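Several structures are given next for inspection.
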Structure I
Amino acid sequence: MKQLVSSSIAAPGFYGLNTQESSITLASGYALQADNCVIDSEGRLGAREGYVYQTTSGGTSSSIVGMHDYVGSTGHLGYITWGNGKIYRGLGTLTAISTGHGTDNDWQAASLGGFVYLAQAGKAMLRVDSNFAVTTHATTSANHQFSFVTSAYGRLWAGGTATDKYTLYGSDLLTGAFHGGSFLTLDLRKVWTNGGDEIVSVAGFNGRIIVFCKRCIVILGDNNNSDLTIAATELNVIEILENVGCVSKKSIQAVGDDIYFLANSGLRSLNRVIQEKSNPLADLSINIRDDLVKIINTYSTENVTSIYSASNAFYLLLFPSSKLIYCFDTRGRLENGGLRVTKWVDSDILSGLSAFDGTLYLGLVNGIAKYSGFQDNGTSYYLAYSTNYFDFDQPTVNKILKIVGVTVIGGSGQNFVVKVGTDYTDQPRSYNRTVKQSSVSEYDVAEYNIAEFTGGGLTDRIKVAVGGHGSVIQLGFEAYINGDQLSIQKFDVYVKQGRTN
């Protein structure tokens, strides 16, 4: 009788999705499917959290597509959000403070000097004071209608009008006024080296102004590196990064000592070492590059948005019209420079905000929710994972499947499905199992009798008798998450071998 041959996959999916390389050559830590998952702090592939509505009044059909944490001169004052043609204040109760904007909901907000400023293409800039009163902010004598506004080094930075995509405007220091004082303008046509371009947005970084254009990135600074102000009379070009630009202003996020942004080639990283005067650019989405580029090329990037949550250690890239989110784990990069990434599918999240206290708030159709728990507002959601195809390092040998052992961490009574496929079948076999709270027998053998609680829940080790044969094998895992955490810790596969004809 032939002996059973075993192979183990510890920490399944630890490296995240990889749809870029050949599935048969992938390391066992990669996943071909990782839906509604995150990589947790223990390095396990597990369920993302869900959300619980915080808004109880005034949020019906508000469709919150943008959020801003209002920190005034006296501290945190509240939240400003927008959607469905209105601008709101509040969290539990949403109160409209500006209406009549129709389908125009592409506001961008920035704080300066105790006020919040909002800009949107084709609209006059708005100013919100500490009483949440909204007035029109006179930008210049021409009352330009800027498409973006950000705040850095004591100034508002804005630009992108209907007829002028090339002029960068910097407000007077601390006042937010786009006239008088040290107000400044810069015509980027005098800077661009490859002909025409247009400004997308601006960010402050390491004492510099980073101007994200569609086809390049322009880095501006002054002659004084000892402070973090930008002198209007000394503003000059430090460097120009060619052949990479930004396609979505709402994808730009400060992440630790870095900036992430969406280029037409995927999610990129700008990490400047000023002392060395170099600007390494890394492709953070290298493991899903083709999939992401395809989405970018077919999707209106004006509606793409992003969220960075330091407390959850992830950057979320949202495609709301497709109900799709890519979740990039920011704890560290892989050897190829990419980030671990999973997908959140069938998502109703439209926007989000990491608040001053680390709480992650999400914009939804009926108001604001908190990223919490393991249900979507009381409703279960679907988790799915699949390994790459593997062959026990014997591609010409037929394997007869006997047993799949799975170790999971989850709540008592959590149902899940183990899936087993062979030879690239699209109809894998399914085996239903349940996480047990009472004593269980590992691999259905009484001598093991293992069921224990860990900090993350109940650890259950279950052996599943399976069937099928083939030269390559793929394992899958599916569950409906309905209130309890669920993580996959290990797969063990047992087969008998016989050479194929």
Structure II
Amino acid sequence: MPSVDVIYIHPAKQPVDFRLDQAYVLMPVGIIGLLNLLRRQGLSVKALNYPLEVLINPHFDLRAWLKGLKGVHLVLIDLHWYEHAYGALDVARVCKEILPEASVVLGGFTASIYAREILERFQEVDFVIRGDAERPLQDLAEWVCRGSVNSPHLSAIPNLSYRNGNNVVENDRSWCATAEDLDGLNFVDMDFLEHHRQYCEMQYNDTGLFQPSDISERLSLAGHWLCIGRGCQFDCAFCGGGRISHEIVAGRKVLVLRSVERVVDDLQRLHAMGIHQVSLSHDPAVLGRGYWSSLFEELRKRGVKIGIYNECFQLPTDEFIADFVRSVDLPHSELALTLLSGSERVRRLNGKSFSNRKLFRVLSTLKRHGVPIYVYFSLNLPGEDERAFEKTLTLARRIAAFYPPHILKMTNQCHTVDPCSPMSMEPQKYDVRVSMHTLMDYYNYCQQTYIARPDIDRGAFRGFTYGDRRTASIEALARKWDEFCAGQEARCFPVPQT
């Protein structure tokens, strides 16, 4: 086997030796650009999506795969979402066990927030990159993989945390990617990833409109999550990726967007590669009419007809919907509406500013155009007591009765407190008590929840409880939602166990 300079492994939630329950296959969208940047630097790169490999082959052996590699200098592992706090560090342990000479690097939002704690507690991790990683990773790779006289010293690499003896050193977090930096990245090519076609197939969302002629056509449907920007304009209570958290974690004060031309270049390439559906990292509907109208106009101008999965941060306008419908491949497209609650008060508290009346005006427009939609509720956000939940059930029943069932999906989920989310940083504002503050809190949470246990209340292990306000059991509310789902013609999904 040829030698490889850099390997990247996407971890599961579970430890390496445990068979998967919840796969968590989706990789952070930025990793594709990072790995292609290293390849442009002249380094050889190989990537593995560990949970995907185990889904393909339940007997997959990560240690055996690592032993088959030669010349590895750098091991990259994402710890972006807190759900990987245990799995990522277990992968790091195994990598250091098999490849003791290689340097292990963690990055992502969760790793950035808890960089010092990771380096203090886990000797298997050599480096953590905080915030944006493009330039820091290039500099670190040059230092680790080539070690030439022109390589920057560790102390000169921005955003880098590492150990110097028994001390943790945290360099200034002084580098933050610009729109021009993002435009220069390749967010499309994934041939460095084992089973990359199967990974694309895992990313496709069934819309209910596309009717394949046979099972082979259905199984060949492919999707791709695409980065179109970085940052956020909003500060939703439950989200650790909002405006303030981006400023804290990455030093980003404003949302940066890739140019319409570069985004459409990517959509055109993905379409030519046989991708049926692209999921966008940001919602064009809230980026301004100038942005989304130019995006759709450029798609039509180039004759690129591809499916788009778009998560609407607020409600889209009639004009956006009309332009969306005439620009995309509708049978492979879907709009997701994050309603959170049937209670307008709860919705406003958690960052969504629209009324139920406005919602049904938008639903009428979507129904007229025949747009597949995916409706998201949340069972346990601040303010969601039993009375608010009854409003959620009432709203869900109204939507199910109003919208064509073959193009409607609905789900209701429990939230766990995000590190660096508004409700984590200002619990008194949301009348909650937060119990998860450290990396080890999330590490232990993942240990407790990586097996779905039917005897565990679905409100357990969420990292927060309500203040003095009395609420019904989350498990009792979850069962009511499950009963509602059982009687629906539309695809309505029960509340997940964890």
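Please treat every number below as a calculation from the coordinates, not as lab data. Here the structure is a predicted model, which is why all the values come from computation and not from measurement. Cβ atoms are built from the backbone, for glycine too; each structure is taken alone.
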> So helix-only ellipticity at 222 nm (-39500 (n - 2.57) for each DSSP H run of 4 or more, over all residues; to 500), computed for just one structure, reads -10500; which one of I, II is that?
Replying inline: II
>> When distance in nm of label points 7 Å out along Cα→Cβ at positions 197 and 397 is compared over structures I, II, which one is greatest?
In response: I
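Give the label, chosen from I, II, of the structure having the highest value of distance in nm of label points 7 Å out along Cα→Cβ at positions 221 and 413.
Going through I, II one by one, distance in nm of label points 7 Å out along Cα→Cβ at positions 221 and 413 peaks for structure I.
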> One of I, II was used to compute relative contact order in percent (Cα under 8 Å, 6 or more apart), and the answer was 17. Which one was it?
Replying inline: I
> If you work out mean count of other Cβ atoms within 10 Å over residues 293-300 for I, II, which one comes out largest?
Replying inline: II
> Which one of I, II has log10 I(q)/I(0) by the Debye sum over Cα atoms at q = 0.08, 0.10, 0.11 Å⁻¹, as calculated from the coordinates, equal to -0.57, -0.82, -0.94?
Replying inline: I
> Here mean count of other Cβ atoms within 10 Å over residues 5-12 has been calculated and equals 16.6, so which of I, II was it run on?
Replying inline: I
